[in-house]
Structure formats: C-alpha cells, structure tokens
Structure P
Amino acid sequence: MFVALAPYYIILVTLIIVMLVVSFYRNHMLTAVLSFTGTAMALISLTNLCNCLPWWAQDMLITDHTSTLLIGVSLLTVLVLIVTGFHYIHQIEDKKEEYYLLLLSSLLGAMIMIASRNFVTFFLGLELMSVPLYALVAYKRTQRESVEAGIKYLLLAGASTATLVFGLALMYGASGTMDLYTFAMYLSQLSQMPSFVLAGLGLFLASVGFKLALVPFHVWTPDVYQGSPAPITAFLTSVGKIGTFVFLLRMLQEANLTSHSPVFYILAFLSVTSMIVGNLLALSQTHVKRILAFSSIAHMGYLIIALLAGGNNGYQAGMFYLIIYAISSIGAFSSIALLTQHQKEPNDISEYQSLYQRSPFLAIVFSASIFSLAGMPLTAGFIAKIYLALAGASAALWLLVLLLVVNSGIGLYYYTRIVSAVFKPAETSEKIRLPLVSSLALAFIIVIIVWLGVAPGGFLYWLVP
C-alpha cells in the first residue's frame, strides 16, 4: 500500500526535512540539493508504482497510466527548474531557501490534482498548489511588478475559488455525490441537462477556464507572467495547468459531456475565443514574457479541440500536446532564467539580440523551444499540432481545425520575431557561461524536442489510454 502513495510521501518528507534544515541552518546550495534529491527519489519511485491504494484512499485518488505519466512529467519539470533556476534564485538578496519549500508544496498539490478522482480531493490539491504560488509569484518582493503580479493573482484566484466551490455545491446538490465517476455516470444518464446542473457545470468550467487562462478568464495571465520570477512562470504555464486539464479530460470522457449541446458550445466558444484573442494580442507585444503569456492562452484554446474530439484520438492528441507544450515552455523560460543578471531579466525582444554570439548552445535551446511552441517542422510541437488537427478532423470539428491552422500561421509571426533577434549579430557581446548541470538540463530538453519531432512513434504508444 505504501508503494502506491510513495511519490506523495517522498515529496512530503522532503518538504519536512527541508523545512527543519532551513530552521537551523540556512544554505542555498544545501536546500537546493535536498529538494532535488527528494524530487528525484519521487520520480524513481514511479517505476515501481502499483494500483494498490489503501482502502482510505481508493475513493480519493487514481493510480492509472495517465496519472503516473503526468506526475512523472511534473516531477521532471521541477527537477529542471531547480537546476536551471538555482542561479536565478541565488541573485535574490532576500531569503532564498523558502523558495524551495513553496515550490515543493505547490508540486505536491499539483500531484494530488493529477491523481484526483473526487471533486473534494481536486479542490484540496488545487488550493495546495495555488496558495504557495501566491507567494512565489511575488517572491521578488523588492520589485513592484512582482508584488503587483502576486496581488492580482491572489485576488482573481480567490474569486475563481469561490466560483468553483459554488459550482461544486450545485453539482453535489443535483447528484448527491462528489466522486468523479459516480457524477459522470449520473450525467451520462441524463437525456436533457437540468438548469440546476448546467449552472453548476458552468461555474465549474469558469473556474477551470481561469486556471487554464482561457478567454474571457485570461486577464491575469500577461501581468502575472511578466511579474513572476522566470522559473515560477515556467511552473505556472506547465505544472500549474496539467492537473486542471487532466481532471477536466477525465470528467468529459467519462460523462460524454460533449454530447450535451450547451456544454459543447461553451467549450467551443472558449476554444475559438482563446485561439483568436491570444494570438491577436500577442502580435502587438515586444515583451517576450508577455508574448509567451498571450501565446499560452492560444495554446490552451488549441487543447480544447482534444476535449471536444473525445475518444482515444482526443485523449492521445490532448495528452501529447499538453506534455510537449509543457516541455517547450520549460525550455523557453529556463533560458530566460539563465539569461538573468543582477535580478534583471531580458524583457524586450531587442535584449535577446546577438544571443547566439554570446552563447550558441543557449541560443539553440531557446530557439528550438520557441519553434516547438510555434509548431515548426522537425520539432515536437509540429507533431503535436498534427495529431491535434487529426483528432479534430476525426470528430468533424472542421471549423476548429481550420482556426487551429490559421492561428498557428499567425503565431509564426511573433515567434519568428523572437528567434530572428537571437541570431541577429551585434558589435559587442559578452559571453555567457552556463553551469554544467544547467547545460545538461537544457540538453535534455532539446533532445526531447527533436526526438519527439522526428520519431514520436514510441512515445505515442505510451499514450494509449
């Protein structure tokens, strides 16, 4: 029984050990090493995971293929962020060790969300992930934009939480259960959805839309991405969205919710507006993190196509796109973190000029990550968009597939602007020296981006539900 919960116990024990060590002896390197070691042990424990939950956890968590894979991706993401973000956090003059406590707490919440089979468990995981993020977003508390981002995220996330609780109350009142599969069975038996249930689902989807940064719940995204430390922006855009998406994916597939016209049209509206608004707003930006913020809105709009497609095709396309988007975002924001000097991140596109002269390897990783987000051939992002389009086509979602293609073309413009600056030569350029462990982490990212862009077959086989 311990084996099934081993990753959660290991992260929890690591969190307690780091807390005790920090209480008696403050050392940034030691704290980072302990956090890395605990996270790596949790990742290794996934190899022996079994579907043998203790009786008291069987109604709360799921230990299936999906949860194991996405928890593994989340743990790998945090390992990369600990390595590539060490230099970034070391530049902060204030206390550095609390960063790892907050990061591990948020990671534990994300893991619980990914494995949730109960709305209560999902809510607890969501709050455990979100509350540390309020502090992490504002971690550079001597900088105004960071504190402003933290306050905005706190206030809007609080409103989102209230919306979620109200929606769950209505859903419980209608079905009498908080179990995901029992509620899904209740919905699948309805020939016509009562207004009471539809109102609860609408509030639930509004809160989920906030977490995924879907239009019109996206207003927090550019300011929070801009003000957050680069490693935390990477966490927000990857691990911060995985748990929410996979829970929604399970719910839609089990209940066949898209067969109900109101839910289908709500999701289609969120997808269309997110694709269009995200890309159009990104066109006018010159701040790289704001560009990536608006593009993330568009990417979440693309992902909704997989939810609407449903079936094995939708599941496989959605999972693959989600993982590739997370990896590509980690590569981009980790590069920004490594470029940061004296707490000053490179903001404007012009500040990335001549990056290839200063550090060819970092420039290649950053460009490959950006091109993967753009969906360029020979990158994993291209294959991910192909599978997403095929899933949409198999479900006859022709309008959404067309918008996916058109908006991907629009996205090429602002992505190419960033990459062209990276390779633009300059007269003077100071060389950038990367730590060995950071270089290894970046090499791991670019290998995955290229490997899954050239030969994704083996990995896609793992994604069969």
Structure Q
Amino acid sequence: MRVDASIFKAYDIRGTYPDQINEEVARAVGRAFATFLQAQQVVVGRDMRLSSPAIFAAVVDGLTGQGAGVIEIGMVSTDQYYHACAELCHPGMMVTASHNPPQYSGFKMVRRMPYLLSGDEGIQNLRGLVENDAFAPPAKTRGQVRPLDLSQGFVDKVLGLIDVAGLRPLKVIADTGNGMVGPILKRVYERLPVQLTGLYLDPDGRLPNHGLDPMQPENRAELERRVREEGADVGFAFDGDGDRFFAIDDRGEFVSGDFLTALLGCYLLERNPGACILHDVRASWAVPELIGQAGGAALMERVGHAFMKARLKQEGAVFGGEVTGHYYFRDFFGADSGIVPSLLVLEMLSRKGKKLSELLAPLAAKYFISGEINSKVADPQGRLQALASRYADARIERLDGISINYPDWHCNVRASNTEPLLRLNLEARDRVQMEARRDEVLALIRA
C-alpha cells in the first residue's frame, strides 16, 4: 500500500491523523508487526487522543487477523505499558504520539522488554512489509482479545522502589496536562505521606489547558507560578504519555534534565556503589564529572529511548538519563518512567533534608548550559558539515549528530528524529562565554 515513509522514525512510528496515519495504515502496521515478530500474543494499550480509539481498534484488527492474540490493557501511561510487557513477557504496541500535538498518532513498539523496535532494528522492516503488502497470509482462526487490568501491579511495583515510610510530608504540585499520567498518579500518591495538589489530572484528548510537552516554557508556566505562590517544596510535570518527567524546584524554577540526571545518578550510586550511569550526547559536564566523583562510571549513548534501553541492559547500568526528561531504571525493567523519578526525588529530598534548590546550587554555579534550542533549516546535513569545517580544530564526535569539544566549551547539534529541526545544546565554563558561543553556533546553523 502507499504510505508516507516519513512516519517510520528512529524509535517509533508517528504522524498526523488521518492524512499520514489512519485506520488503514494502523491495520497494516498491526499485520506487519505480527508478521515480523511472528507474535502469538501482543500487549496493546492506548493514550487519550481523540483518534486513539479508532487507531487502537484498527491495529487490533490487523493483529488478530494474522492470528495473534491481543491482551488489551486499556487507556494507560506508557510506563504502565512497559510494565505490562515486562510482566507478561510479550511484545507490545502502544497507540500514542507522546508529547506531540493532538492531531498526531503513532505507535511505540516493544520486541521484548527492554528492547524496542527502532529504525535500526525493526521499524524499517515494518515499513517494507507495509509498502509491499508482504504480510504473512491471514490466519484461518482470528486471534482472541482479552482485557487485562495490571494497574495495581504497577502501583505496587513503583512504590516498591522507594522507602515510603521514610518520606517527609512534602508539599507537591503535579501537572499532568490532561495526558495519561493523572489517574495512575493519584493511585500511587494516595499511598504516600505527602500533600499533593494536582493540575489537569483528567485525561482529555482535546487538551483544553496547555500542550503535552513540558520542555516548552508555556506548558509549565502555570506550574512554576503555582509552586512559588503556594510555597510548594517541589513541582512535577509529565509529558502526554507519561514516559518523561520534569521537576520545578522550590523557587519555581525549571530543573534541567542533565542536572537532574547528575543528582539522581549520584543518589542511586549511594546504594549501588561503583555502578554504571548512562547519559546522552547532549548532557552537561556535570553528569560525567559528578558521577565520576561519586565513584560511578558515566557512559555516553546516542539520543533515543530504544538506544538507551538496549545500552542500559548491555552495560548492566543502574540508571540512565536524557536531557529531555527520559529517565531509565534497571529496577524498572530497564525502562523509562515518569512516576519512578518523581518518587526518587521525593525520597532524595526527604533523606538529605535539603531543598531541591540547595542541591542544585553547586551545579548552577559551575556549569553554564544553553538548554535545547531548536532551529528549522532547509539543509540539516549541510549545516552539520559547515559546523565541522568551522570547528575543525576541536575534538569532533559523531555518535549522534555532531559533538564539538573544546576544553572550555562544548556543544552537540543533531537533527530531530520527529520534527524538521536541528537541536543545539551548548555548555561553557562561564555564562559570558556560553552566551557568546551559543550565539556564534546558532548563527552558523541558521545561515
């Protein structure tokens, strides 16, 4: 069948509904998934998007038509879906477009936890099957659909990762943005000795309040204001499908993902001495330097949950973090979760008896980061080559995009896997140089 090839991305399938992804495409992807993995049973969940019930029904039709049984786990967060795939030892398909705007749909696909289908391993195979109608013959007997609620097991699992009794009665404000985290967050947090104020906890595919990506300042502005005005100890934000997590400190200021990776990595090293900690190519020097000082081994990996999960398993790493709010845990099947890091932040604050701003202060005084800056460009590869030429005297790495390394500043520039953008992350040893180098590199990107 004819399908827009751009929907087959580096670590998921994603596109707009109904022009790029519709019921016909979803049915074909379901058939391709069952054919490629020769799956006997498939875990299938969905998010709250208005298109998701129809896409869910179509992909289930495709799977069962190939003879695969479907374990229907309902409308869940993506970390609940990972939990289900791991506990049941089955592959899975999650109907979600994560933090994208409401007109998007897509699939996150598990081969077997913690291994996902990616552009390198599986997604392009599905594309070939769909484009060429090269599915296995339809089954003589359709697969059966079996509903299964695993939510209580998820609650018990994540609470088992922390010392609930050791938590202080912290005041927490959590914003789930009408995404998928609200219902399960309430069930987890009602068992904690903390005071929770929830913002937009009810799933609503219309997104009546704000967007699903807390990396965008406008989507977290109300949470930051409420933390300040209400004197909360901390604010938590979650993306649309619940696999990303963001913290707001007690001053109402956004905490960068690399700083939080450094703090959580060092905290987890206290109970796992000498362990490996993963970080992505964009991370601040704070991560490898603090992990090294704490006796751990910091390992760098390319951006993307499919790659980070596989590397976590390969290295036996206890934890991994990405700048964009993905946090991975050995003890949560190697998967990323939004709720798990929120619980660990509460435990860390309780045990250390300090405000989050106090834990962050030494990092903010030493590491000066630009944050991620996006630029639309006509020729991304041409711009990357121009940067390589301009900074040819630097140590250049090409694990993911281009990383330019000097003793007193460094940056990573990489093409987005989900949008037509180049993304810049830059750091220097002082703020003046960071801002000057940031502007210099941006001028080259946007030339």
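None of the figures in this text is laboratory data; all of them are computed from the coordinates on show. It should be emphasised that the depicted structure is a prediction, and the values quoted were computed from it without experimental measurement. Cβ atoms are built from the backbone, for glycine too; each structure is taken alone.
Using FRET efficiency 1/(1 + (r/R0)^6) of positions 114 and 346 (r between Cβ atoms, R0 = 35 Å, to 0.05) for the comparison, can you identify which of P, Q gives the largest number?
Once FRET efficiency 1/(1 + (r/R0)^6) of positions 114 and 346 (r between Cβ atoms, R0 = 35 Å, to 0.05) is worked out for each structure, Q has the highest.
Suppose distance in nm of label points 7 Å out along Cα→Cβ at positions 82 and 98 works out to 2.1; of P, Q, which structure was it derived from?
That value comes from structure P.
Where is mean count of other Cβ atoms within 10 Å over residues 90-97 largest, in which of P, Q?
Values: P: 14.0; Q: 27.9.
By mean count of other Cβ atoms within 10 Å over residues 90-97, the leading structure of P, Q is Q.
Which structure, out of P, Q, was helix-only ellipticity at 222 nm (-39500 (n - 2.57) for each DSSP H run of 4 or more, over all residues; to 500) derived from, given a value of -11000?
Considering all the candidates, the number was obtained from Q.
From P, Q, which structure was Rg and Dmax of the Cα atoms in Å, for residues 306-361 alone = 17.1, 49 calculated on?
The correct label is P.
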